[in-house]
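K.L.:
Listed next: structures, encoded as structure tokens.
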Structure I
């Protein structure tokens, strides 16, 4: 009898978890699919708030925290330089969120790529004075992401952005950036996300930068 009860309890737990996952999938599917159409800081802030609400409800799932962090970073990056009073708090918020995602899903390349983006956001405020601190941190995050998954299309996107924005005297190259963006676009076409809500954003960015690098 105890064995039967244990099986019934286990089955009930599985059904409950499945229902929760289905609920999260439905809540996130729309916002995730629309990320590549966001082109303003305000739009990314709206997305950040959506994902934050889901993260508050699904505290054991890494993806809502990941997307909330990403959206806060993108909101700040869209503001451009000279907005440290606004972008530094966004970087702080994103860091807390992505660290939570990291706690829930260790050794994830996409999480490390967002950590790299956070260093970019911090450096954006004042590259000359902040490079010494955040440059090495960004390089380390990028290296860790590559060690986990060297085929992520977003990896090549971020590497291309680094080459594109870095002055040639410090290792930058528009020619190398173009090759990286081309590789990123190709990787996006080959990519098969684990689910409809797993990371798949970035194709529109890679295509945009490719037009700039030509």
Structure II
């Protein structure tokens, strides 16, 4: 039986997500992560958006997707993340000299050390954590093979572009890589209709 492109994408994405969910490359981060951040959206996308991490809520993502849909005339959009497991600063964990739990947080987002809701504060991922996650992002983009990739912010752009061999002038607005256009834009916190207008030249 020959699978359609969409069915094949679903199969490959599920396989990749299973590996992400069982990943333990960042042993200092994963115990305090309830579940890794996974991409969402159309599985045959015209445009794929890359955020730094899942630090924005669902309403913010919907708002950004609507701005791009209306401003750039894209219906088939997928979004994903540079970092799958959001690192946290946690005083409770720092005060424990030894623990043997593979997970320190349960499905209700309660800390197993304190018995209370996790109070860890999100912090930016470090270089090693980003590099550990990068193969998943690159694989995801290869599977979905969008015509356009939109990198949200300087930090995301620097790492993704370098992974594809771009080292100079990393804040140009547009790059060509294989059959894709890679577009660099503002961080999601300030992205607006104005930035859509600037991107129209490259669509």
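K.L.:
Comparing I, II, where is volume of the Cα convex hull per residue in Å³, for residues 80-135 alone highest?
P.N.:
II
K.L.:
In terms of volume of the Cα convex hull per residue in Å³, for residues 56-167 alone, which of structures I, II is highest?
P.N.:
II
K.L.:
So, one more: Taking distance in nm of label points 7 Å out along Cα→Cβ at positions 144 and 160 from the coordinates of each of I, II, which one would give 2.5?
P.N.:
Traced to structure I.
K.L.:
Please state which of the structures I, II yields -11000 when helix-only ellipticity at 222 nm (-39500 (n - 2.57) for each DSSP H run of 4 or more, over all residues; to 500) is computed from it.
P.N.:
Clearly, the read-out refers to II.
K.L.:
Another question, then. Between I, II, which one scores greatest on FRET efficiency 1/(1 + (r/R0)^6) of positions 48 and 104 (r between Cβ atoms, R0 = 35 Å, to 0.05)?
P.N.:
I
K.L.:
If relative contact order in percent (Cα under 8 Å, 6 or more apart) is computed to be 25, which of I, II is the source? The partial results should precede the final answer.
P.N.:
Values: I: 17; II: 25.
It traces back to II.
K.L.:
While we're on this one: Using distance in nm of label points 7 Å out along Cα→Cβ at positions 32 and 64 for the comparison, can you identify which of I, II gives the largest number?
P.N.:
Comparing I, II by distance in nm of label points 7 Å out along Cα→Cβ at positions 32 and 64, the maximum is at II.
Every number in this text was worked out from the coordinates using simple rules, so none of it is lab data. This one's a predicted model, so the numbers in the text were calculated from it and none came from an experiment. Cβ atoms are built from the backbone, for glycine too; each structure is taken alone.
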